[in-house]
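Please treat every number below as a calculation from the coordinates, not as lab data. Source: prediction; values computed, not measured. Cβ atoms are built from the backbone, for glycine too; each structure is taken alone.
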Structure P
Amino acid sequence: MSSQATPTITVERVYDHPEAEPGTARIFVDRLWPRGVRKDDFHYDDWAKDLAPSSELRHWYSHDVSHFREFRARYRAELESDAGREAIARVLALAHGRPIVLLTATRDVEHSNADVLAEFLQEVG
């Protein structure tokens, strides 16, 4: 755990706010690049592919909301791994106390990895 206060963490869709907000750390948390988004038009500080669910878990879940509880548990287990903890520490260090905006391309943010990650970061930050 960090000795600093946990930064504010929000989740936004890539398509809703592609521009950077001053004073925030914008972290793209999907494994795949968002469809139809040009790299020149998308502003982010880090593409944290290593914080995205594994390809196996992503394919298993397939955004089937009936599997969300199990997805959440499995994804949290991935985040609790050594590699997950290292990636989280890197993102928190990059944010350096600034508010964190987790960016995702998914339509259903409430049932997404970004939402689970935001909750997890609040707990460990």
Structure Q
Amino acid sequence: MVTFKDALGYPLIKAGLLFLILAIVLALISMYEVPKSGIWSGEIKTGEYFISDSNIERNYYINNRTLTIYSQNASLLLIHGNKIDVYNLKNESVVLTPLFQPQINVESGEVKYTYDVKGVDYP
């Protein structure tokens, strides 16, 4: 019967165990999360606007988006992904959770917005 100590004498078994330990260490490193967040706010007038930084949207796994829009009197389209929402705001605010980076098309009036993004990156 061969013992573990005897088996370590074979070079292929040594190399296999070394690669197994290396794979476990790399798997543990890959589970490390680096949090990333950003908040954008401002006031926009008539026109088309992409809210946020495209770098964050492309390079990070986004797990939470919150868009708050407010206006005293405005008409706008909100495009996120394949979804288009139409809003007519009169002294009201709307809190949304878009699925993708939002594009706001303001048809008339001025709109104040706050866009909060939270995501993670893995090394």
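Out of P, Q, which structure matches 21, 19, 12 when semi-axes √(5λ) of the Cα gyration tensor in Å is calculated? Label of the originating structure: P. Comparing distance in nm of label points 7 Å out along Cα→Cβ at positions 32 and 48 across structures P, Q, the highest figure comes from Q. One of P, Q was used to calculate helix-only ellipticity at 222 nm (-39500 (n - 2.57) for each DSSP H run of 4 or more, over all residues; to 500), giving -11000; which? Derived from P, not from the others. Starting from the value 1.9: which structure in P, Q was distance in nm of label points 7 Å out along Cα→Cβ at positions 96 and 112 calculated from? Only structure Q yields this read-out.
13.2 is what came out when mean count of other Cβ atoms within 10 Å over residues 64-71 was calculated for one structure; which of P, Q is it? Going through each structure in turn, the value belongs to P. Each of P, Q could give relative contact order in percent (Cα under 8 Å, 6 or more apart), but the derived value 46 comes from P.
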